[in-house]
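Structures are listed in the sections that come next.
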Structure I
Amino acid sequence: MARTANEYAVFLLLESGHREEVRFPTIQEFQKWYSGELVPKSASNDFISVPIKNIQGEYMVIRPSRIVAIRVEPVFSSSVERFN
């Protein structure tokens, strides 16, 4: 029986070598943001907003042209926290 992830951790790897993590409640939410916001402006140096729904009072903007890789990792409630 396949398990269902509780949320998805999305790691944005930036040109500068930094890594930012944001979480999406479903893979569909990530895909909607990715295809609707990020892909159309992928070569742009203008800032776009990155949704941070689980941290109240904080927001992030990013230059799409500076993202060099994206890693999506399912997070299960039974997962053990890993510190990298």
Structure II
Amino acid sequence: MAEAISYVKVAEAISRVVMDSGLPLLRVSYDPAGDVLYIHFTEEPVKADDSEFTEDDVVVRYRGDEIVGVTILNASRRKPA
């Protein structure tokens, strides 16, 4: 039961962020072996045609002028804002 409550708290936090952002869709997956968090802003996977690597190990992926996803490297080592 404690594990289920933990999942519910995470889901509630994510739902608040998504609803407040106005994004129509958000898909998230995590690769524990690579410690990489993938966030997609499209219903189906979209191949990006450009990307930008930020200085804090985040890759922002674009299709034209639209941001289609964000990849966060070293995800488990990040501290909440």
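Kindly point out which one of I, II the value -8500 was derived from, the read-out being helix-only ellipticity at 222 nm (-39500 (n - 2.57) for each DSSP H run of 4 or more, over all residues; to 500). It was calculated from structure II. The greatest value of relative contact order in percent (Cα under 8 Å, 6 or more apart) among structures I, II is that of I.
Every read-out reported here was derived from the displayed coordinates using simple, explicitly stated rules and does not represent laboratory data. Everything numeric in this text was worked out from a predicted model, so none of it was measured.
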